[in-house]
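Student: Structures for review follow.
Any read-out appearing in this document is the output of simple, stated calculations on the displayed coordinates, not a laboratory observation. Computed from a predicted structure; not experimentally measured. Cβ atoms are built from the backbone, for glycine too; each structure is taken alone.
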Structure 1
């Protein structure tokens, strides 16, 4: 019987993150049991990445209410247990912050590797129930002590987790042409192209101030005739809310486009002149791709964001008055940051430990 790695993707950013690892282990003769939560664009991205027919949809998102979140976490954990309990060949379970997987794997006595790179989300389940926790080395030990991550479980890596998959990225030279044709968009070449990713309103770390900033940003961008904004809603509900907001603010709808379906976020990030986001992954991707980035994340600032802001790689928009700092201009030719294998090798090292363990 083949040895198996169980990988769970419960949110959109986890698909590109784990895609190279899924391909690597499957090509190496290791079975990868892939489960996914039906949330945001996770399923669409799995299909786009070529994983059709090789994953199982387990569970969904249960909304913003804290009680429903806890209920959803436990329900999905039970569903995951039922799905994998007879797979005796699973040597290790891997995720980037899937709480349901951690609980399920712990119940089934499967070793757990958890990754996270924002230290101020709710980390108690990961810290208590994971065997190893992979974290960026820029998060200080003092912070990890404060959030009760045992020193023996810490595995630090240099750089950003996004390097793991960005080093495989080959830009689609026809992306923007195909994108505009497919969506019947007539955008002149002199327009300043903006990608706007709203804040994650259902996330544990969400701060309502981000939503107020989003309203002001829409007013700022859509009132300027030289811009065109591609808006990337996280859910169908959020898309509807933004459509109503644009109407309520009486903004020019012809100056923006709300994505109907998931697209390759890396191709979009490299084609626009600037990116504004309320999350973290797209910000870091754009930084590595050489696109100017502005963050409207209003939660407690993590170590990675603090370091990028200090180095001038990431600009924070913390209040409406800061919006005027955003430079609405065409960017210079994007230069990708030189990427290495350091993150990928560190993750493989931890997975291989359990695969090779007798």
Structure 2
């Protein structure tokens, strides 16, 4: 199953609701996302489908794929996913794998695993381990700082009505007191029993994160606190977790496996937040998940349920998954929400096919 050609397509996808750019201290809204589709053609009967996305810069990602990554992977056997990843990683080190190159290569790695699933006639989550068939989906874009309070309440309730099990409230503006007041007002509107989580997107210092985690737990019934500190402040995670009575999850902003191993080995965290497209694909992500499971740390896939859902279903400690419906109009076979559970397609590979009419409408 040798790769004979790499094809790319660039789409500008309108978001169903504005979102805040991650880690921006004064979060500004994004209304579109650049999606780069990759198709791997082979000498066999199957074609692999992969994708990656950015908030701007999609043309740079596509250029990397067409001009740099394509010559590396064409001719390689897609069944040897570890070899394809390691060879590509070594060759891309000349420009630096972490960052844009990793996000570009992620589309290829996802397509390789899509090919492997199709060749085995099995959905990706079964190929990776197949521990469970459904996850708890948490809506992550219905209460970001890009939305006013009334719209956030409306969007969050609508997500719960569609089948989400909980809501993630994104905070981290310039005034923590305003953040707290906004979270408090949202808490009053979210039905009892729904998962209620705060995502700080790495915007806080230790003292502010400790304060918000404490009052959030004592006064608001907080269920989880995500990415309270920047990756470079991970040495303080254990100290923060020891002060709080709420589970802390980290990793949404991590770029390297070493970032995760330091956090895992440091102890105190409840879950690792894996973003497969940020890290370079499924191959590096499953290595991190395996390391986390050895320390009984849970998996919490980030932002992209079309890929993260498969990863979460594969492992014992994959109970939850961030959910967005950004690409639902584009992909037939997108994840489904039913009664507080999320399931991905059980068709081979990713289980996705591209809606050509929608793609043509969004093509750049």
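Student: One of 1, 2 was used to calculate relative contact order in percent (Cα under 8 Å, 6 or more apart), giving 20; which? Working shown, then result.
Tutor: Numbers: 1: 16; 2: 20.
Corresponding structure: 2.
Student: If you don't mind, another one. Out of 1, 2, which structure matches 1.7 when distance in nm of label points 7 Å out along Cα→Cβ at positions 267 and 331 is calculated?
Tutor: Numbers: 1: 1.7; 2: 3.8.
Here the read-out was taken from 1.
Student: Work out the source of 14.0 here, i.e. which of 1, 2 gives that when mean count of other Cβ atoms within 10 Å over residues 83-90 is computed.
Tutor: Working: 1: 14.0; 2: 16.8.
Attributed to the structure labelled 1.
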